[in-house]
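Please find the structures below.
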Structure I
Amino acid sequence: MTSGSDTRQGQDRRSAGTCRTLAVLAVSIALVSCDARSENSSTTTDSFTTAASPAAPTTSDVDLPRVEGTPNIVIIMADDLGWNDVGYHGSEIRTPTLDRLAAEGVVLDRFYAQPTCSPTRAALMTGKSPLRLGIAAPLSKNNPTGLPIEEVTLAERLKDRGYQTALVGKWHLGARHADYLPNARGFDHFFGHTTGGVGFWDKVHGGGYDLQRNGKTVRDDGYLTHLLADEAVDVIQGRNPEQPLFLFASFNAPHLPNEAPEPAIDAYKDMEDERRRIHAAMVSELDAAVGRLVSTLESEGMLDNTLIWFMSDNGGLVNVDIVNWLPDWMLAIALGWRFDVEPSDRFVEFARVNHTRSGSDNTPLKGGKSSLWEGGMRVPSLVYWPGVLSPGKSEQMVAVQDVLPTVLEVSDTPANSDDLDGRSVWPALAGGATLPANDVIAPSGPKPLSAAIYRYPWKLIETSDGDTMLFNVEADPGETTDLAADRQDIAASLLAALRAFPRGENVALPLQDVVEDPDFFGGEEDRTPWAEAVLTD
């Protein structure tokens, strides 16, 4: 016979077990990761046109346009911009500048970034996979290092070529030591923030003020997107006209926190969802800033000799509304189980904000930022160069690691392609050439680490627990059908290549350290400004 006490103990154990089960279930739903296998019902396999015809010319068959002199290079990067956040993709958000550049330039319909910001920026600066560089996730504000010192950046290469170089906006490849800051990595001029997302009005990240000019804190009032546009215009107008210019305009918009000027928000008053309304306003402000850059290049007589490449650093952040009703204790259990950490109260709050406040939209792609689904990596991108590039759409796969070798070819800058994971796609952009498939590897980490490998049109994902999924993302962009069992030969080949790929030493802080002091976006200042906390020894 079972006593009442035993019965109550059994009920308590079952209740606790149920709570743990619910918390674990919440992980798989609430924490956006490549382990999630849910389908996006709005995704259809015929939502996109097919890739370039095999009958298209190869690189040896095309006549490339003649580039006179040494062109200016302007790379414009948005932060957390979703696939359906630009007008030329059919969004309700108004982006007239980007729409015009898309209509008059080359739209990269299959451009792939990395799942998060630091890995994408590392690939952009080096032409290498971030897995090789040991950067699998956003770098914490407290990270003592960053992009490995031995890596030669795009800015350094172009500076050696005779370019004047400037970074305006977000760096996020090393914030604590002077050797890792932009001015030490090839940029003559830097105005912006070295950490991740900052408040658009208060310029605070993780408790520290983060807006500087060449290592000195600047307390500029105003909306960050406007300030960055002002600085970019000043850089263009104040350049030495005898030298070509490399400008990396790395905007923080539309990254969290959701903040925009009231008139911009009012322009979308018909949107019911407040998150989407503010996000739309942020994107429109970004679009207006890009318009100012383009107008300045034109007024300075530079536009015809300037390659402009626009992209997002990853897909839009996806909300998981279930997190709204999860109590803190359950979310803490879920986070601890998922990341093998002891979550602090602040980290629970940070996770809640990041899963409930975004206004991005990646429709019709599945998933979003931090995930290895298409919505996390296939992002809006275009290349614009009037008089050189003919308007059109490229449906070949282009990756962020391809930007550096492409820019080096266009600028006639020496490069050893054997040292790069990317390859120049200039023949495809300028001549419509068909390029052979090139392996692109994307990690999502740092803990637990998952990774994907593309050998277009094939994509294989290996989850942190060793499971694999295989998709033909050209025929099935919604990733609805796992073909790993049906195409074991392809899956095995890709898995072998992924596991054999060199993996650099992880440069990130231990995750528990990050959990103890989360990287909040905006808020109260509670420490020294980041520019003044830089170490030099």
Structure II
Amino acid sequence: MSPLRTLASASAASALALLLSGPVLSDTLVDNINGISVDREGDVTRFTGMVIDDDGRIARLLSRRDRRPENIDFREDGRGRTVIPGMIDAHLHVMGLGLAQLTLDLSGTNSLAEAQTQIAAYAAANPDRPWIIGRGWNQERWGLGRFPTAAELDAAHADRPIWLMRADGHAGWANSIALATANVTAASTDPSGGRIERLAGSLEPSGVLVDAAMALVEAQVPPPRAADRDLALHEAQELLIRQGVTAVADMGTTIENWMTYRRAGDAGTLRIRIMSYADSVPVMLLIGGTGPTPWLYDDRLRLNGIKLYLDGALGSRGALLKAPYADEPGNQGLALLDGTQLRNLMSRAAMNGFQPAVHAIGDAANAEALAAIEELSEDFTGDRRWRIEHAQVVDPADLARFGRHGIIASMQPLHQSSDRLMAEARLEPARLEGAYAWKAMLEAGATLAFGSDAPVEPADPFAGMAVAISRTDADGQPFGGWIPQQRVTREQALAAYTAGAAFAGFAEGRFGQLAEGQRADFLVLDRDPLMANHEQLRATRVLQTWIGGRKVHEVAAAREAEASGR
């Protein structure tokens, strides 16, 4: 029996009904708008109307003085509201986001006691589930000063195995029965690229497993069924479309995930656009064979390449550093691949035109990824668009290297505001000068692509833009911004969520800008993001979401205003 429940209300038929909620495709005029689009450099194009053809592409942008076409089948009055391209999340985990909606979510907990209460309540409400699974805990947010233990999880529920992923996805928390089921004992050795946390003064496992060690327990967790996956994709799409995200780069696509996307595409219920990066070479070759797949389902799905993990994360002290952690001397993090393995995997992908996307968080990991790209660029010429995912902590001496060989800096602004205090604890101030260095990446000549890493962070591009322009969190802290010289402009931030993110996934010319010939993916907003401060950006409301010339989401207030003529 799967640990997830299938909800009959989320049937394929209801999802298809949502897909068809907009006008049947025909020539459409969207008029009386404050239209905004940006290119990769952040140069702005403004317009007041656009014509969408019956293929869902933009046929023409109109200025205020342009005569409006007469032979139009459908006209949408924008009532002067702002229209921007659909936002692209350049790094998230689609199925992880969807499954997180169906399992235990601890991301809002502020203490261990609060988490224990929530776990106990969830277990009581779901007595038929053989495992309790979930994610989102964060010992830093709890102010715990250490990892939680199996005994503390037993105190919440000890009768069934529990497995809970940390917020960053790089550590898992198990109760005693889960450890026993996985045969994780004092005699267990740390796997390569992983660490079993131990109780102080002994070899007994504490209950937390980091990076590669997580597989010891995960191998015992019942996998989601196909119906669970279909429901999770439905939930993920619903959430993303409400937030104004019309396209994503899915990092670490499994074959099960890929087949879920294909089922949705075949059924006509795949609404968002997915640029996929396989989780391994075998999966990459199984899906793509001799190279990236064609664009499928009217530019809604393509396998681009492969996601490679070079190190772990700062929160679990798995990020690979050049010097030890300030708060744990002797620990420099975890290398999930050595230099030879990294180059071999990148070469295997590049030889068939697949795009490698390398997860690198610590300064040593980023230096290794840069060195590999520099070496491989001598053998693999042309437009490669090597991607480095996260690039969170970079030695300032290495920042200029991001401007060479067409490197994409795929970064997540919300990580900066969430990680600030933890990063300051993990590293000395001098080692943070190149941390979350968006402005320096642009100045070096890298293409900046912004995302969320959802479900690690909320898939909220406007909150991400707010951080990008201010370097402050939702409370406006720290005053004046954290390392404020790394702020970017509003135009640059919007470009990183649209044209830059499309370019990062070889999708330029298809979507990412509002321009003639591109897919008509756009948002109707309650404000102009290029005229908003960071507080106003966080409050931005997506009134409508259009994908491929169809209206797929509209808030009730916007419908009521339309009906009343306001």
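Rule-based calculations on the coordinates, nothing more; no lab input. None of the values given here were measured: they were computed from a predicted structure. Cβ atoms are built from the backbone, for glycine too; each structure is taken alone.
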Comparison of I, II - label where relative contact order in percent (Cα under 8 Å, 6 or more apart) is highest: I
To which of I, II does the computed value 50, 30, 22 (Cα extents along the principal axes in Å, for residues 150-253 alone) belong? II
When mean count of other Cβ atoms within 10 Å over residues 302-309 is computed for each of I, II, which one produces 20.0? I
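Can you spot which of I, II the value 0.85 was calculated from, given it is FRET efficiency 1/(1 + (r/R0)^6) of positions 486 and 510 (r between Cβ atoms, R0 = 41 Å, to 0.05)?
II
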If volume of the Cα convex hull per residue in Å³ comes out at 168 when worked out from the coordinates, which of I, II was used? I
Out of I, II, choose the structure whose coordinates give mean count of other Cβ atoms within 10 Å over residues 142-149 equal to 15.4 when calculated. II
For which of the structures I, II does the calculation of percent of Cα pairs over 17 Å apart, for residues 294-349 alone return 63? I
Name the one structure among I, II that Cα extents along the principal axes in Å, for residues 110-157 alone of 35, 25, 17 was derived from. I
